[in-house]
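Before anything else, here is the set of structures, which you'll find just below.
Each reported figure results from applying straightforward, stated rules to the coordinates on display, with no laboratory input. These numbers come from a predicted model, not from an experiment. Cβ atoms are built from the backbone, for glycine too; each structure is taken alone.
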Structure I
Amino acid sequence: MFFSPTYMLLVMLPTAILSFYAQWRVKSAYGKWSEVANERGLSGLDTANALMRHQGLEAVTIDRIPGMLTDHYDPRGKVMRLSQGSLQPSVAAMAIVAHELGHAEQDKTGNAMLNLRASLVPAANIGSSLGVWIIIGGLFLQGAAPQLGISLAWLGVLLFSAAVAFTLITLPVEFDASRRAKKNLYAAGLASPSEMKGVDAVLDAAALTYVAAAAAAVLNLLYWISLISGRSRD
């Protein structure tokens, strides 16, 4: 009823294509550069410790977590969590560790976009889990109570918009963390010019996944707005 051929063609298809391409780029870049040992033989922990000294981030702690590419920085506990693959002495590991420490540097300097993203987490969680269901519930209710149904659907759009805003704000946060990673690896003398090509490949591929997520969120939001606007005029 709500997922028409238009939705399939204009939302699901481009979203699926872009997401597939982004994941392929990540797997390709990571697969290649995780097999290339860095010239200094530095493990992920070695790289982290060297960069933390270089960036004045000695207060950051490091934890290990299971999985692959599950790495992240938690600003609440000032802890960087690294997956098993990121502990290896590879160019890919250097790139990932440097990126997460880019977030730690953002946290230390009070980066405005990082703080804004953190403030949106509660609303984004609600919007991503409930927004679409409230929209659908409102559209179902429209048949029995038109005004109430449309109002409820618009409330769902408002909630879902918080999740969309989160994905959009994530873009400059992630791009900036990668920029810092590249700059710091080179400035600290940890990566040679040839290794920086691998760092660029890994981080640029990872950035594309955030672009794909943001594009999917925006396309879905525009679809729901268009659908509800049409129902409002009926």
Structure II
Amino acid sequence: MPISNVKTDESQQIAQYWNDIANDFDAIYTGNKNPLARILDRWLRRDIYQRFDWVMREAGDARGMNICDVGCGSGRFVVGLAKRGAQVTGVDFAPEMLRLGAQLAEKEGVADRCKYELSDILDWKTNEKFDMVIAIGFWDYVADPLPRLQVIRRLTKTTFLSAWPRAATLRAWIRTVRLKVAGCPVYFYTLPQVEDCLQRAGFRVEAHEILGQLHCVRSVAV
């Protein structure tokens, strides 16, 4: 399956990076690693698990909800929300990630409540609107958030949950070096930058939590 509708060289670069490491990334959730690697994940990547718990807590009883996961990766949030009763659409531009997501949905018995779309959110053609939209682990790889936030605003009826990597942390510097070597750009944000981007796109920030290296923000469409 080709990676289509990806306009910029940087987007192609990012899509290829995530396509290539899809299985390794999903192993953070499955634990299919040696014991030391699992311990390091629980220590150094604890906020990956915390952000999942945060989204599930914010979503609550999702029965009857229509939810979109922008940059859904291997479908962990898609399936988690579907298991709570939601109809969930995952959008991502890495086909291997979507393959893993579809496989997980089948395994967990919620394939009838999960749909996956191969696209950059900028290019996704849909008339759907969603009760809730989430974008988790997504803004790390977006140089200019506003155009994608404006698309997300058009998709959102009510609630938008987003997680943003914090600027000026030790891990930000480490990730910048590590991902530069891997050929993948990465970006970081201060809270005022996050709030400004959300407000300019048409959201009102309702709540903010710091979870590890992340700004986790609940906002609503206005």
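Which structure, out of I, II, was Rg and Dmax of the Cα atoms in Å, for residues 118-165 alone derived from, given a value of 10.5, 30? Before the final figure, lay out each step's value.
On the way: I: 11.3, 39; II: 10.5, 30.
It traces back to II.
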Inset, instruction - Using the calculated result -25000 for helix-only ellipticity at 222 nm (-39500 (n - 2.57) for each DSSP H run of 4 or more, over all residues; to 500), pick out the matching structure from I, II. - result: I
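Looking at percent of Cα pairs over 25 Å apart, point out which structure of I, II has the largest value.
Values: I: 49; II: 35.
If we compare percent of Cα pairs over 25 Å apart over I, II, the biggest value is for I.
Which structure, out of I, II, was FRET efficiency 1/(1 + (r/R0)^6) of positions 158 and 206 (r between Cβ atoms, R0 = 35 Å, to 0.05) derived from, given a value of 0.70?
Answer for the origin of the read-out: I.
Please state which of the structures I, II yields 20, 33, 30, 16, 1 when P(r) over Cα pairs in 10 Å bins from 0, in percent, for residues 78-133 alone is computed from it.
Details: I: 20, 33, 30, 16, 1; II: 24, 53, 23, 0.
Considering all the candidates, the number was obtained from I.
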Legend entry - distance in nm of label points 7 Å out along Cα→Cβ at positions 62 and 214 from the coordinates reads 1.3; which among I, II: II
Inset, instruction - For mean count of other Cβ atoms within 10 Å over residues 14-21, find whichever of I, II sits highest and give me its label. - result: II
Inset, instruction - Kindly point out which one of I, II the value 25 was derived from, the read-out being relative contact order in percent (Cα under 8 Å, 6 or more apart). - result: I
